[in-house]
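Engineer: Right after this note come the structures.
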Structure I
Amino acid sequence: MMKLYRYLYYRLYSWNLKTWGEKDLPQWNALFGVSFMMGLNLGIIAGLIDMIGVVNIFVENTPKKGIIIFAFVILVANYFWLVHNGKYRQIAKEYKNEPKNKKLRSTLFLWLYVVISFVIISFIAILSGKLKGLQ
């Protein structure tokens with residue numbers, strides 16, 4: 001799974017670099033994108049745990065501070081994993097000469113991953129709301 005996030009980082013970074021150049025800080029934009037997707041996937045896991053009733057995670061008074069701290073921890077961890085000390089350049093170098101057929105397959109897989117993640121989180125949110133009588 002970490003290889004998927006690393007590749008997602010590379011694709012976001014290289015797209016941003018080509019589109020806007022270094023002045024737009026593509027390493028940071030890619031960092032935010034990967035961190036968002038990680039948070040989304042952890043939200044899916046939390047939603048499933050909440051739905052089956054193991055732990056009541058999503059309550060009306062969920063502390064906003066806790067969510068912000070959790071997001072910040074993901075962002076900081078990803079910073080040290082993907083950006084710190086020029087690691088983003090090493091990642092770009094690693095994938096730069098990727099064969100076209102592998103790049104196409106990997107890109108399709110990434111899009112599938114992103115779409116499925118959004119579909120699942122939407123489904124969980126709707127189903128969870130119905131189960132709790134919110135709709």
Structure II
Amino acid sequence: MLTRARILWRSLFDANTRRGRLLRVIALVTPFVLAGRLGVPTCPWALVTGRPCPGCGMTRAAGALAHGDVAAAITMNPTAPLTVPVSAAVVLFFLAAYVYDGNSRVNAALPRAAALATIAVLYAVWIARAFGAFGGPVPV
């Protein structure tokens with residue numbers, strides 16, 4: 001038998017309502033925001049291997065870009081001025097579409113192409129950094 005609290009919980013996070021989908025997105029994003037604010041690493045690759053991942057330095061670079069420090073962002077990840085805005089736009093598109101009508105539109109052509117191009121650029125720079133380009137691998 002469902003208790004009143006469970007019924008309320010289910011109604012709050014109901015995937016059939018915009019409010020429920022928005023609360024689901026907030027619940028998904030909040031732990032990552034808190035971890036970043038507390039300085040806790042959130043990259044599973046770095047936590048397991050102790051080595052930089054293809055997007056290593058991207059969170060710090062995004063922060064630097066948000067503060068207008070393009071030079072620092074490029075030092076942390078040389079692709080940041082291109083990949084941060086593109087990635088942010090793609091993620092916001094997917095989240096807004098999900099909250100609006102419950103469809104993620106993951107297969108939408110333009111956002112998907114932008115996401116794949118961003119991933120390709122990140123991997124290319126990651127491989128180049130492994131061989132010493134762009135100042136070598138960033139510290140984890």
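FYI, it's all coordinate maths here, none of it is from the lab. Please read all numbers here as calculations on a predicted model, not as lab measurements. Cβ atoms are built from the backbone, for glycine too; each structure is taken alone.
Engineer: Can you tell which of I, II yields 17.3, 52 when Rg and Dmax of the Cα atoms in Å is derived from it?
Structural biologist: Values: I: 17.3, 52; II: 18.3, 61.
Here the read-out was taken from I.
Engineer: Among the shown structures I, II, from which was the value 2.4 of distance in nm of label points 7 Å out along Cα→Cβ at positions 39 and 127 calculated? Walk me through the numbers before you get to the answer.
Structural biologist: Numbers: I: 2.4; II: 3.6.
Checking each candidate, the match is I.
Engineer: Of structures I, II, which gives -26000 when helix-only ellipticity at 222 nm (-39500 (n - 2.57) for each DSSP H run of 4 or more, over all residues; to 500) is computed from the coordinates?
Structural biologist: Answer by label: I.
Engineer: Continuing with the same structure: Identify the structure, out of I, II, from whose coordinates relative contact order in percent (Cα under 8 Å, 6 or more apart) was calculated to give 23.
Structural biologist: II
Engineer: For the read-out distance in nm of label points 7 Å out along Cα→Cβ at positions 31 and 71, a value of 3.9 was computed from one structure; give its label from I, II.
Structural biologist: II
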